[in-house]
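*Asks:* Structures incoming, each one as structure tokens.
Nothing in this text is a laboratory measurement; each read-out follows from the coordinates by a stated rule. This structure is a prediction, so every number in the text was calculated from the model and none was measured. Cβ atoms are built from the backbone, for glycine too; each structure is taken alone.
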Structure 1
Amino acid sequence: MCGLIGIAGHAPVVEDLYEGLTVLQHRGQDAAGMTTYDEHDRFHHLRGNGLIRDVFRGKRVARMTGNIGIGHLRYPTAGTEKSEEAQPLYVNSPYGIALGHNGNLINTRELRKELFREDLRHINTESDSEILLNVLAHELLAQPDRLTDDPHNLFHAVTQVNRRCVGAYAAVCLIADWGILAFRDPYGIRPLVYGKRETPEGVEHMVASESVALDMLGFTLERDLQPGEAMLLGLDGTVRSEICSAPTIYAPCIFEYVYFARPDSVMNGISVQRSRMRMGKRLANRILREWPDHDIDVVIPIPDTSRTAALEMAYRLNRPYREGFIKNRYIGRTFIMPESKLRRQSVRRKLNPIRNEYEGANVLLVDDSIVRGTTSREIVQMARDAGANKVYFSSASPPIRHPNIYGIDMPTASELIAHNRNTQKVCEAIGADRLIYQDHADLIAAVQEGNPELRDFDSSVFTGEYVTGVPDGYLDELEQQRGNHQEMAESSA
């Protein structure tokens with residue numbers, strides 16, 4: 001899961017890129033980067049490991065001239081954590097292309113061979129984003145009339161990218177002499193929105209992973225890019241778009257609404273905040289149906305993502321809502337930390353219980369999801385240590401039983417606490433007195449209510465049904481790679 005931004009303006013864009021990336025920081029904390037393009041046909045690159053404030057500092061930012069640019073926040077699920085894999089990545093032929101990518105390709109092994117043997121292009125990292133960039137570069141170079149100024153050359157190249165690349169991808173590309181090319185995979189798994197703003201100099205255009213970045217910069221959300229669509233924000237201020245793939249199914253990732261996206265964002269026409277409210281209502285209704293004589297005294301969210309659902313649950317259950325944990329804002333999101341040991345260590349650094357909210361009470365803790373169970377187990381124990389009589393645990397999403405292969409860091413079944421465990425076994429594993437999961441149909445309905453025309457979602461982590469299909473042996477290969485990565489991390493610790 002990564003964050004993307006692209007701005008085509010009439011004034012230097014570096015400050016807007018910085019501010020836009022700041023509100024998308026939750027989408028990637030491992031690395032950050034931006035590329036701008038100036039009136040002298042020069043690219044300016046700045047990228048590195050760390051948070052935005054660590055990478056974009058001092059005189060280096062002042063050198064990022066140009067009225068058009070793109071930015072990227074990295075949360076790695078493929079490749080390594082080396083600084084050379086920070087994005088945007090760049091190739092100088094054809095034209096000169098810088099690319100930022102959100103998602104994950106699942107046919108990289110085949111693409112790597114094709115690029116080397118047939119396209120004669122060398123891949124220097126383990127990043128699937130470098131593969132995507134080189135596939136795009138090759139297809140642009142293969143256009144017979146690439147020297148003309150017809151944007152359909154770019155769109156036809158994206159059509160070929162969609163034909164060759166399997167998986168999830170939203171991408172923003174800065175192309176010399178052209179502008180910003182943004183495109184979305186044929187299933188629309190990863191989000192990408194478009195907006196514009198009026199200025200005295202004329203209309204400016206922007207694409208981003210979430211609408212919140214448009215909001216804070218004064219852009220008006222116009223629409224989402226459609227599945228398989230490419231959009232060109234031209235250097236001349238024009239906007240052109242084209243559907244580059246035959247319609248399949250529109251299946252955005254439902255986990256964006258459960259956890260990743262900011263509540264003030266609107267994606268695929270659906271308010272993230274409202275969808276989480278509906279998740280809370282439906283989960284409370286399940287408790288009332290299946291446990292009508294419950295003895296819950298107080299509802300406490302695990303900050304921050306679950307607050308919205310917890311408020312609705314407290315209202316429906318007619319029980320007080322209390323803030324029971326104080327969050328240290330200077331610790332990163334534990335979900336996207338790369339190693340389980342770091343996640344365990346960070347829970348108690350990040351959250352501290354307010355003791356008098358727990359003493360002698362039967363507490364219902366509300367979280368957005370339970371992935372590995374490491375965080376949940378620590379939090380349940382913290383509630384007990386603070387004096388809770390009983391600790392009940394609820395998840396606004398169903399049991400996560402299957403790997404995610406589209407860019408979220410839950411890649412192997414063996415790491416998922418609900419894999420091959422029923423609800424009671426998970427409850428025992430996290431040490432709770434009772435565990436209540438959201439029903440899968442209720443989750444879909446809670447999100448879908450915001451846009452009834454959207455009939456499908458990628459919910460493969462719950463169902464094991466992958467909209468793109470899965471290459472033979474791919475999941476086993478992921479399991480092995482993950483194990484090797486953890487062994488290396490432990491041996492170097």
Structure 2
Amino acid sequence: MFPIISAMLVIPIVGFVLIALLKERMSKGIAVASTAIVFALTLGLLIYSITTGNANLSESYSYISSFGIGLSFRLGIIPLILLFMSSIVLLATALSGNHENSRPRAANMLIMLFQIASIGLFTSANFFMFFIFWDIGVIAMFFMINVLGSANRRQASIKFLIYELLASALLLLAILMIYFYTPVHSFDIAYITSNIAMIPANVQGAIFALLFIAFMINMPLFPLHHWLPDAHTEASTQGSMLLSGILTKYGGFGMILLFGMMPVSHSWASYIALLAAFSTFYAVFLLMRQTDVKRIIAYSTIVEMGIVMFGITALNSLGTYGAVYAMLSHGLVVALMFLAVGSLKHLFGERDINILRGTVLNAKATTYTFLIGTLAMVGFPLSAGFIADILIFLGTLQSFGLLGLIPLGALILLGSYMYFVINRSMLATREHSRNVDYIGMQQRIGYAFLMFFIFLFGVLPFLLLNLVKL
């Protein structure tokens with residue numbers, strides 16, 4: 001079979017080189033073309049999987065065989081869903097996200113680098129590659145904040161890097177422990193999953209703790225979430241779209257691998273569910289103290305990822321696939337909302353809800369886009385978030401009884417405050433902010449592109465759910 005995963009990796013690598021070598025004014029076209037080709041290939045894979053009912057695909061190339069290291073890729077329904085989500089967000093980011101028009105060559109090279117990381121991580125069949133692509137994504141995001149961000153970008157990027165270096169160190173230590181304690185030293189995820197029980201129980205516990213904290217930082221969950229709001233506040237629009245839209249899903253994907261791989265996770269599931277539920281309420285109460293719309297959306301990401309973690313801890317198909325569907329939905333919705341906030345900042349020069357007024361008068365498309373994104377975020381019917389919430393809470397009801405509905409309270413509070421934000425700063429028309437600029441057709445196309453898939457997977461969830469056994 002044609003090595004389609006390898007081809008998808010080669011495309012952004014070629015794009016990265018071309019952007020570096022050719023004129024700066026060509027960089028955006030190359031980035032859009034590269035992300036569009038990867039999107040088309042991923043869409044083709046999704047259509048093939050839907051029509052055949054089989055999403056499994058693998059590729060393997062010899063690398064350092066004496067140490068059990070290979071360039072191996074595998075695709076299943078969960079990696080395919082996350083890969084498709086990332087291809088949508090990356091295309092929208094390349095096409096519509098650079099309101100600031102700041103350093104286009106650097107921005108587009110980093111988008112290419114981030115696409116390489118996302119393809120590689122979601123399709124990795126061994127932990128060696130998983131770790132490499134994880135760090136490539138972190139490096140790309142660090143420079144997106146540090147180089148392309150706003151006034152306090154350096155402090156925010158250093159804070160981000162400190163947390164992510166800790167996560168990478170813990171991840172590497174856990175991977176090395178797995179390698180040395182498995183009977184046949186290997187990084188292969190399928191082999192490790194089949195033989196993890198042969199590792200001594202106390203070592204399993206240590207490995208689980210290391211991996212859990214690493215993925216917890218990246219999602220993020222309380223109390224290791226402090227880097228996220230500052231990173232979003234200072235990041236460019238493109239950086240924010242990729243940070244919450246894709247990078248936080250590295251941690252969520254890692255959690256699904258962890259809970260599927262290690263039986264010891266069953267012993268800790270209830271405690272982690274409690275932590276995830278607390279994280280959602282903690283984040284929503286902090287969110288209600290914010291006035292910068294970007295920080296509000298940043299804290300909403302912590303709420304949503306807490307609910308994703310809650311679904312994973314249910315340890316059943318409904319909870320797991322609900323968590324995957326929630327990551328699909330959240331990736332699209334949060335990218336849409338950060339794109340809209342970037343437009344508001346570009347149009348009115350402000351993001352503070354105490355200053356923005358009546359934006360619906362002079363920026364109807366952007367204001368209504370933000371409203372639609374808010375409804376989708378809290379699980380409005382016909383959106384992908386609605387399907388995700390149903391699956392998660394059915395799964396948690398099975399595992400935890402009525403206690404499994406506790407995070408619904410955080411969603412209700414989130415929706416209530418977001419309505420207050422929209423009503424106060426965007427829909428109230430007694431006074432209105434002066435429109436100082438305009439947005440182009442590219443931003444409108446980005447809005448439509450993201451909303452199309454948000455509602456496609458809300459109205460036709462069976463397109464993906466027919467591939468799984470719930």
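*Asks:* One of 1, 2 was used to compute mean count of other Cβ atoms within 10 Å over residues 4-11, and the result was 18.1. Which label is that?
*Replies:* 2
*Asks:* Among the shown structures 1, 2, from which was the value 4.1 of distance in nm of label points 7 Å out along Cα→Cβ at positions 28 and 396 calculated?
*Replies:* 2
*Asks:* Out of 1, 2, which has the highest value for distance in nm of label points 7 Å out along Cα→Cβ at positions 108 and 324?
*Replies:* 1
*Asks:* For which of the structures 1, 2 does the calculation of P(r) over Cα pairs in 10 Å bins from 0, in percent return 4, 22, 33, 27, 11, 2, 0, 0?
*Replies:* Attributed to the structure labelled 2.
*Asks:* Further question: With distance in nm of label points 7 Å out along Cα→Cβ at positions 316 and 444 derived from the coordinates and found to be 4.7, which of 1, 2 does the value describe?
*Replies:* This value belongs to structure 2.
*Asks:* A value of 55, 25, 21 was computed for Cα extents along the principal axes in Å, for residues 212-371 alone; which of 1, 2 is the source structure?
*Replies:* Among 1, 2, the structure yielding 55, 25, 21 for Cα extents along the principal axes in Å, for residues 212-371 alone is 2.
*Asks:* Starting from the value 47, 39, 20: which structure in 1, 2 was Cα extents along the principal axes in Å, for residues 36-155 alone calculated from?
*Replies:* Matching structure: 2.
*Asks:* Hey, helix-only ellipticity at 222 nm (-39500 (n - 2.57) for each DSSP H run of 4 or more, over all residues; to 500) derived from one of 1, 2 reads -24000; which structure?
*Replies:* The read-out comes from structure 2.
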